[in-house]
Structure P
Amino acid sequence: MEEGNCELLLYKAEIYSELDEHTKAIEAFEEAIKYANTEDLCYIYVDLSAELHIVGENEKAREYLRKSIELNPYNDLAYVDLIFSYQMDGFSDDAATYFQQQIDKDPYNEKAWYFLGVALQDMELVEKAIEAYDYAIVIKEDYVEAYFQKAFAYKILDYHKNAIQVLKEALRFDVDRPRLYYEIGESYEELHEYEKAIEHYQEALKIYEEFPDAWIGIGICLGELGKGKEGLEYVKKGFNLDPDNLHYRLIYADTLGDQRHFADAEEIYEKLTEDYPNINEVWLDYSELFYKMEDLDLAISHTSEGIKNLPDDVSLKYRLSGYLYEGGYQEDAKQMLHTALSENKEKVSEFYEFFPSLEKDANIVAIIDQYS
């Protein structure tokens, strides 16, 4: 009845997408493009690119995202999806080239400067990324996301005082203030200034009480200040706000273990191994619980179970070699250490970090020196 009705074709595309019939969704979007006005095309291109990504046509998807930006050089959705697509395929250098081309066309495009920074950061050109964020901020003073990214870049460089300064500058704008206070607190935590960290986490909670990271941050800082029992209550509060979050479950279980609530911690870890058997952090943390309990045999057993699920995980192999060595199984430990070193010698730093006493052990040093 209305063959050229763009709106109906878009509904049709959305329904096909909901039904996981993505090829038909793509066909409907492509048909809608024939009848769409310029303003609608910007967003249709973005939706079409999402379907193309699902079916694995990533370059074609990027082509439509670039078309969307061509129509509207300030289209946030297109920029976000485009940088994600480049990241997904490991083409950060292509992303940087594209965003630089956008800047060459319009030097005052803060979006292009911002996403150039993200691409440069992915390429580990962190100081150049900071320069790009600075240009974005000069063009748009209240571009809060650029402040966040600039602060994050400083954190990568371990310049936490610089990160704090940047985030405090962003507090002038009434945007995402809980997150700003949280990020400032996190930097103070990295600097081991735990009282100041707590102060800023509390500021975040005054604005948004249901902020799990802030509750957990306070709990961790209290633990570092020797107030572990009080800290556990804060961690528990954060955990209860989002009990299905893997990261929070791991922190809560670890804190329970630190406070010698071993049975409660073990119950959480056991469920985590069922829910996330292919996450190495689950097995590493679970085995560490038994290490805290001075039960090396169980620590060895659970690390070995983790390796069965993740046979290529080097971190688990380094951890197992240390447990074996401290448990008196020295020949097995040496063999496992050789295996880990042959697979990835750079990760030996994890071994020394967890077992600092073995850094001066002659047998261990002799093995590691063979791979230096």
Structure Q
Amino acid sequence: MKIVSINRSTVNAAESVGLAHFDEAHAKRALDFHSTFPQYQPTPLHSLDALAQAIGLKKIFVKDESYRFGLNAFKVLGSSYAVARILSFRFGSKVLSFDQLTDGRLEPNMFTFTTTTDGNHGRGLAWTARRLNQKAVIYMPRGTKRERFENIAKENAEVSITTMSYDDTVRYTREQAKRNGWTLVQDTTMDRYAIMPRLIMQGYLTMAREIFEQLSDQLSEPPTHVFLQAGVGSMAGSIAAFLTNVYGINRPKVIIVEPYEADCIYRTALANDGKVHATSGRLNTMMAGLACGEPCQLAWDLLSDTADYALVCGDQVSARAMKLLANPLDNDDKIISGESGAVGVGVTFDLMTRSDCRAIRDQLGLDKNSVVVCISTEGDTDRENYDRIVNG
């Protein structure tokens, strides 16, 4: 593992324009919208007490997004909310409910939504478009697993796998959207493209709000550490900003986690020059949801104000956690967590149990008084690999 401090600026949440978009009011708006879907239920926040005791923590909580809308991942929160906001703008309303969006005011196939995805985001967008009787065109980068492709195709989307990397596929998708008059739903900031990434990130506030309410029911004080995995950084930026808003000076330490092979947030923090920095190479990691080479500028702007550290690790860290969560200790709940979902728990476990991680553990202040929160962002979205790791 490697770690670098994020050179945080001194932020007054009430004065920061970026943070103001991720406060309790915006979280309530997102949660109120998602609550109108028939499939909505808050996903579980598991307290793994036996694991915490075994590795020397006071508490470890894991948010389990494998239950989200039956789609096995959290990403649908962002795409569905962004689509709803765009359609609401079109009809001159605030945020239309699911019933309002399906009451006939939208003609079938009136809109075509498109995106680049490693799997979960595109599946969520296709799921949303199908329920609103609209079209979805989804592009996936080279190396995409067939199961992730088929899960999107089952939602009646037009889906294809390119011969390009994730970031090059993003640029290609944007060109197709311009050429065909489609609506691009991407959480990557590009030239003159910033509103949609912010709307997607605001959709993730539903998960943040659930976590805050669930923790409040179980704790009298804020957690001490939160581990957030990052691809382009949009989920991490959204959650970190919300935590800063709701906890203020008592907010937990926020640690951003990435694979070695897709370490754009780590590189950006390491450079510390006010610019975002891309990862070179082929993004060769099994953590497909984190295999992004270029950070979202909006996400980094938030993380540079609200996160404390960026940490990178190998795939084996996540693999160990996948097995650990599938085979829980004592009375802990079983969690089916995929490659990108398990990495936060994996990092926590290794930091607390490996002697060669002691310096990082001490730097983070992890000890018997620590209360850690991780998010299992996906379930077994690649079942073949999941079975190989967990049962192999």
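Key figures
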| quantity | calculated |
| --- | --- |
| Among P, Q, structure where distance in nm of label points 7 Å out along Cα→Cβ at positions 55 and 319 as derived comes to 4.2 | P |
| Among P, Q, which structure scores highest (criterion: distance in nm of label points 7 Å out along Cα→Cβ at positions 71 and 183) | P |
| Source structure (of P, Q) for relative contact order in percent (Cα under 8 Å, 6 or more apart), computed value 24 | Q |
| Origin of the derived value -24500 (helix-only ellipticity at 222 nm (-39500 (n - 2.57) for each DSSP H run of 4 or more, over all residues; to 500); candidates P, Q) | P |
| Comparison of P, Q by mean projected area of the Cα convex hull in nm² - largest value held by | P |
| Value 3.0, calculated as distance in nm of label points 7 Å out along Cα→Cβ at positions 7 and 231, assigned to which of P, Q | Q |
| Computed 3.5 for distance in nm of label points 7 Å out along Cα→Cβ at positions 95 and 143 - originating structure among P, Q | Q |
| Distance in nm of label points 7 Å out along Cα→Cβ at positions 159 and 207 derived as 1.8 - corresponding label from P, Q | Q |
| Comparison of P, Q by Rg/Rh (Cα atoms, Kirkwood Rh), for residues 47-198 alone - largest value held by | Q |
| At a computed 0.95 (FRET efficiency 1/(1 + (r/R0)^6) of positions 295 and 343 (r between Cβ atoms, R0 = 30 Å, to 0.05)), which of P, Q | Q |
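Read-outs throughout are calculated quantities, based only on the coordinates presented, and are distinct from any laboratory measurement. None of the values given here were measured: they were computed from a predicted structure. Cβ atoms are built from the backbone, for glycine too; each structure is taken alone.
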